[in-house]
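Got some structures for you, see below.
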Structure P
Amino acid sequence: MSYSNKAFFLDRDGVLIDDVGHLNDIKKIKFLKHTYKALGLLIHKKFKLIVITNQSVVARGIITENYLKNNIKKRLKEKKIKISGIYYCPHHPKYGIGKYKTNCKCRKPNNQLIKKAIAEHKIDKKKSFFIGDKLSDKRCAVRSKINFSYRSKKNFYLQVKRLINK
């Protein structure tokens, strides 16, 4: 099956926002430097923005799935940035509670979430990128045959600009 849309798959914590550990309060969300500018450029260049994230805070019972889904989208919408999709793994094989304690196929480095996003948004993997900050992100991208880049600590905007101009 041939798809035509291009996308940037982005990890959430450490890529879009400051990684504060188990995020349980929307007030603690702090977008990293150059994030808004980089995302704005990607939207201008017609890339779909798709967040792929492990969220054991749901598995641990710290927050609900509804709270998780709504907090980032709301903050980005205020800046006129539209996220095409947020795909998250709410499980944890060791610390999960009840149905969330499982060794699933959606938790990175597995790539079930990317497969789902590709199908739903008709993404061309060859025209797409994944930016993450952990080895599990890289392994997920490699399994999905998507170009990977670790998030720049210096200038995320310039990193994105270089990737799309290759």
Structure Q
Amino acid sequence: MDRLDLTILKKICARRHWTIGTAESCTGGLLAAMITSEPSVSSFFRGGVISYDGQVKADILEVPKTTMKTMGEVSLPVATAMARGARKVLKCDWTVSITGIAGPTGGTPQKPVGTVCFAVAGPGFEASSLKYFKTTAVGENIRKDIQRQAALFAFDFLLSAMN
């Protein structure tokens, strides 16, 4: 599945007059692209920040450099700070963030390829989740498959938080 069913999200946002945004690292804007591939999302989708580099996380999303240094860019505290920062910079009600190791290289024994951290921030609400995505893909397709899985999980994570 490479398309999202935005029906429920549209209804929730319309009913509650909420707006959403994204902060993405390892997915490179894939979730935002999936959302904006559907018509009529401009009524609730504010935008996204692709913070692939740590300096962008620090400068735009205000992720503390000390957190990135001590916990690593792929960590729940960084994902949470990304979601908070995106909510602030995009001036929206809800945000979801994604930071991880999509591969096919870059993993370590502690954080193997497929490790992805997520966070959702909304009115009086924050939650984070660490997932490990497995894939049977090979080569470049490893990366694409993990990015797709992460974007789909992030969408579901956001939707469940908003419900």
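Things to note:
- When distance in nm of label points 7 Å out along Cα→Cβ at positions 37 and 101 is worked out for each of P, Q, structure P gives the greatest result.
- For 27 (relative contact order in percent (Cα under 8 Å, 6 or more apart), calculated) the corresponding structure among P, Q: P
- Answer label among P, Q for the case where helix-only ellipticity at 222 nm (-39500 (n - 2.57) for each DSSP H run of 4 or more, over all residues; to 500), calculated from the coordinates, equals -12500: Q
- Which of P, Q yields 2.9 [distance in nm of label points 7 Å out along Cα→Cβ at positions 61 and 133, calculated]: P
- Comparison of P, Q - label where Rg/Rh (Cα atoms, Kirkwood Rh), for residues 69-140 alone is highest: Q
All of the numbers you see were taken from the coordinates with simple rules; none came from a lab. Since the structure is predicted, the reported quantities are computational estimates derived from the model, not experimental observations. Cβ atoms are built from the backbone, for glycine too; each structure is taken alone.
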